[in-house]
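Listed below are the structures to be examined.
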Structure 1
């Protein structure tokens, strides 16, 4: 890769990371191309050099966050832990992304209003990859007899659905810290599978 291509990719990632912060702060509707450009000390026109429109920018943000989450889940799977320990670590990661990257991660659960047909197909492929990692660990637990459920796909949907709902009610100043919440969810999810 040429130096100019590396610089362009680095600049694009900087833009995406800034856009993610703005979306997390103001929501999808509240984040504007002007605000993103201003935060990066760019003109709006320069921003359009990298992205076709706001929808394209949000799609790229979504891909960045979901790809990072997938990479972290894969790291847990590659460790030599038991299925239970892998799943606990994956739950911690999922909740961390759901809380810390709330608005951008929210696009994972409702991408349909934002993306064009091609983007939506890619998003659905990434989502399937993401949920498939949970399926993989649940299957490992079933094979080792650590888990005993009869409907692993339903269990995975229950797990991801309940963790995604955290965004609706979690309060960082509430009774439970994020770390306590991750432990409780891990405990309950493991009980569900046994």
Structure 2
């Protein structure tokens, strides 16, 4: 997401970008992909049917500036109620296991104790999103989206991938995610189809 003057629109004799004037900029810097932000909070009595009904598509953006416009105008993660989830997925991919892009994939996830990360979760979630929209991963096409979940005793960060059977590729994504958000703890990777049945996860 570095500045690129070739993308700028001239204003008089100078370019005005979000980097030198965050209020009056007239140039936008496109992302490699369009991203859609979703929200849901099905409550304690959720099931497969009412969960999908509670899932709301909020907005799609495809530039650096529009991302910041969204981030600065939505409720922060630390202020969300219990059972809430934000989902940031590439446009055209629903944050559901059944989506064709997700059904053969898995997810890297970490649980963060609520009492220890309450003041940090907004930055952790921000860095997670920036890693995705900024194409920080070697296998960027494998990344479908990321989720932050608010629970009574913890927050959970999860990154969803397209496939789950390539160990080297999955480990590369996990290591990059861990480095990008810089939190203590162990990340675990598990295929979606094993989430309920168990199975020993890969870890970083």
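With Cα extents along the principal axes in Å, for residues 127-166 alone coming out at 29, 18, 14, pick the structure among 1, 2 it was computed from. Source structure for this number: 1.
Thinking of 1, 2, which structure, once FRET efficiency 1/(1 + (r/R0)^6) of positions 23 and 159 (r between Cβ atoms, R0 = 30 Å, to 0.05) is computed, gives back 0.75? Computed on structure 1. Upon calculation of log10 I(q)/I(0) by the Debye sum over Cα atoms at q = 0.12, 0.15, 0.16, 0.30 Å⁻¹, for residues 79-142 alone from the atomic coordinates, which of the structures 1, 2 produces -0.38, -0.57, -0.63, -1.21? Derived from 1, not from the others. With helix-only ellipticity at 222 nm (-39500 (n - 2.57) for each DSSP H run of 4 or more, over all residues; to 500) coming out at -6500, pick the structure among 1, 2 it was computed from. Matching structure: 2. For the read-out relative contact order in percent (Cα under 8 Å, 6 or more apart), a value of 23 was computed from one structure; give its label from 1, 2. The read-out was computed on structure 1.
Name the one structure among 1, 2 that Rg/Rh (Cα atoms, Kirkwood Rh) of 1.02 was derived from. Matching structure: 1.
All of the numbers you see were taken from the coordinates with simple rules; none came from a lab. Only a predicted model underlies this, so the values are computations on that prediction, with no experimental measurement involved. Cβ atoms are built from the backbone, for glycine too; each structure is taken alone.
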